[in-house]
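Structures incoming, each one as structure tokens.
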Structure 1
Amino acid sequence: MTRDEELRAAEAHDHARAGERGDRCRRIANDVISKLIQHSLLTGDAPWARKLTFHVVADHLYGTAAIDIPTDLGKP
């Protein structure tokens, strides 16, 4: 394997991991908001609440690591 191939493989791996991190944060954020709605602690399903929760979760879990932010943070 050439050095260029190694770099491309490493970059592809990094992108895949960033996507996994983003999806994990999206699922956690959706679960948190769904539970808050279920227990009447949040009225209605505000898209801003899911986005805000996603970013808080991402910051706490991954800090400055690369994360792909899903284009749709709405209901799962």
Structure 2
Amino acid sequence: MSKITKFVVWICSKFSRKQVELIVAELSTILKDANSRFGPGPRDEFKEEHPNYRNFAPDPTEPLTEPAKKKLKRTMK
């Protein structure tokens, strides 16, 4: 049993059905409020604006095994 499931069972054992419904309604209101301390914060907004941030795969090709050749500088005459 997960911690959340245990917590829900505990809440249901301590409160009546109407009280649990009020708790759920209040939690929903708090989480939907953008100005709430517990609501969607800047991280959530950033993730919504940039869904692919840090969603990348490394390049499958191996790095160079030989050092790159130096280019010759051209001198102007």
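Going by distance in nm of label points 7 Å out along Cα→Cβ at positions 15 and 31, which of structures 1, 2 comes out largest? If you can, show how the numbers build up before the last one.
Working: 1: 2.9; 2: 1.3.
Top value of distance in nm of label points 7 Å out along Cα→Cβ at positions 15 and 31, among 1, 2, belongs to structure 1.
Assign the value -24500, calculated as helix-only ellipticity at 222 nm (-39500 (n - 2.57) for each DSSP H run of 4 or more, over all residues; to 500), to the correct structure from 1, 2. Don't jump to the answer; show the numbers that get you there.
Details: 1: -24500; 2: -14500.
Source structure: 1.
For which of 1, 2 does semi-axes √(5λ) of the Cα gyration tensor in Å, calculated from the coordinates, equal 33, 10, 8? Going label by label, the one that fits is 1.
Which of 1, 2 yields 10.9 for mean count of other Cβ atoms within 10 Å over residues 23-30, as computed? Don't skip to the end; give the middle numbers.
Numbers: 1: 18.4; 2: 10.9.
It was calculated from structure 2.
FYI, it's all coordinate maths here, none of it is from the lab. Since this is a predicted model, take the numbers as computed values, not measurements. Cβ atoms are built from the backbone, for glycine too; each structure is taken alone.
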